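Several structures are given next for inspection.
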Structure P
Amino acid sequence: MRKLSIVIPIKDEQDNLKPLHALVVKSLQDWGPWELIFVDDGSTDRSPQVLSDLAQADSRVKVIRLRKNFGQAAATQAGLDAATGDLIATMDGDIQNDPSDLTGMIAKLDEGYDVILGERAKRKDGMLLRKVPSYLANRLIRKVAGIPFRDFGCAIRVMKAEFAHGLKLYGEMHRFITVLLMNQGARIAQLPVKHHARNAGTSKYGIGRTGRVILDLITIKFLSGYLTRPMHFLGGIGLTFVGAGVVALAATVLMKMISGLWMTGNPLLHLSVMLTLVGMQFVSMGVIGEVVVRTYFESQSKSPYSVRETLNIEEPNVAERKAA
């Protein structure tokens, strides 16, 4: 039987921890080995003491206490790094996710998928501050990332360990775990899951995160589409600016020829110079980006691809690789 690791980042959830543990125990009573990894992301309430009590009473409960509040992405990464299971699940600590959905998600995983995402059915959240922003964010992510899933904010998911350990989360990147998994070549499906209203504690999410999410979305778009070819991204922007500069200069010359307007007094001339300079800066950043990318991959012996399996191919030893 495969071992299941459940990673739950928490902050100030003292009243939810024991009920959540009880639900996990009940939901997995017929499952084989499992571990429950709580990552305390700088809680200031009684959460550390409650977690200590749970760990003493149940050896399957593992606790990681971070020195301060590093954010959900960092806390999730800490849990993934500590997980030892063949399958790794993530959940929120507010009991809005239901642990009883895990076994069904694992069953779906066994149909040939690498990752199963949850989709909150009949979501029990406020309309104005939670559902509407979430709906807009999901549409934006689908459009920018070009992936079909409907709910990117649902924290409950089950992954094969090889893909979970391939994640590197920074900033607010926990929102884009699906995109990062697809970049690894994971086969992903999404299932409707139960969603409950929060009964204790307060939500850590707010509309104030919007700016950071948009910036991280730009980052993830670049990483998913242009990590190995930054010149195509930055150079494309640069050429667009240079092209606009050429058009502005041509308009300036044409206006001089037709109406005799002095070129030095035409604002289009200044605009053409500015656009051309900005365009050349983007092209230069693209060149620098190409050098950085090559240094990144070659200095760390990283490859720009990932292999799912091989047949009749022997792994070359280190000496042969160095000789090559």
Structure Q
Amino acid sequence: MKYLSALGILLGLHGVALAPASAAPPILIKFSHVVDENTPKGIAALEFKKLVEERTRGRVKVEVYPNSSLYKDREELEALQLGAVQMLAPSLAKFGQLGMRDFEVFDLPYIFPNRQVLKTVTQGEIGKQLLAQLEDRGILGLAYWDNGFKVMSANTPLRLPEDLKGKRMRIQPSRVLEAQMEALGATPIPLAFSDVHTALETGLVDGTENPPSNLYSKKMHEVQKYVAVTNHGYLGYAVIVNRKFWNSLPADIRVTLEKSIVDATRKNDDEAEKLNAQALNKVKESKNTKVTTLSSAEIDLWRKALEPVHRRMESRINKELISSIRKAAAEQAAAPK
């Protein structure tokens, strides 16, 4: 009897019914990124979380860590490869640091004349072949998320390429972006995105380049007096997962995640165009920053000033890849409207 009494205490039988075996804990996906939640990527990450948790009925839990709250730019790819985080959406420029130089084609100035050409690339065979290159690094690419074209900002008037001469300009770590700023007579300063506002405020750097949604969400317009709508470069992201983690998932869970990524990608791309337009208007309305919309003739001057970057990068980025994007642009321009 003493044995039974002790057993009853251990099992919690005194006034408590025997509980069924507990359900398996949910699969945890840590999704880290470096921008605000009110940017296209931030909104899409939360959309992905909502869809996955609803569709798997709690079998999968997604924890989203925005604003470099878990890892900064330089840390996150290593963390993914080590399995410390399961999902990221880093900017395409970051893959050059892994030796995947072909991804740097996205950084070439004026390589994409419009969003239609960009979508032809990211949603077609070129985009698939690029993502496939990540598998040797233990990474699986799931989708491309758009964040639009970049503007230049500084604390002195901006309209012509020579207006950046002598400026210290923040960039993402990228050989292409280094060459771009050097072609404009500026000094490139690689900095983590989370450090940019402080660097601008303290004068560590004089200016930067960003899509308007990033510029506004990080309040860079409060410490930048001038913005030129150059649309000179593109900023996009690749949604990636740790390949070992992905392959360990049940097949039905993978299918649900893939469908959720498709829907979150649609949400991201819809938000990108809308939020960038809204952000640019809000920067104008702040009256703290003068926004200059350039004429086609002025854009041509920027394009001409940045042409040498393409020639400098021919030994770094696959020439056939560059040619295939130019061909897509030419075909799109020639298509009946």
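Worth pointing out:
- Origin of the derived value 31 (percent of Cα pairs over 38 Å apart; candidates P, Q): P
- Identity of the structure behind 16 (criterion: relative contact order in percent (Cα under 8 Å, 6 or more apart), calculated), options P, Q: P
- Among candidates P, Q, the computation of distance in nm of label points 7 Å out along Cα→Cβ at positions 37 and 69 that gave 0.7 used structure Q.
Any read-out appearing in this document is the output of simple, stated calculations on the displayed coordinates, not a laboratory observation. Note that this is a predicted model, so its numbers are computed, not measured. Cβ atoms are built from the backbone, for glycine too; each structure is taken alone.
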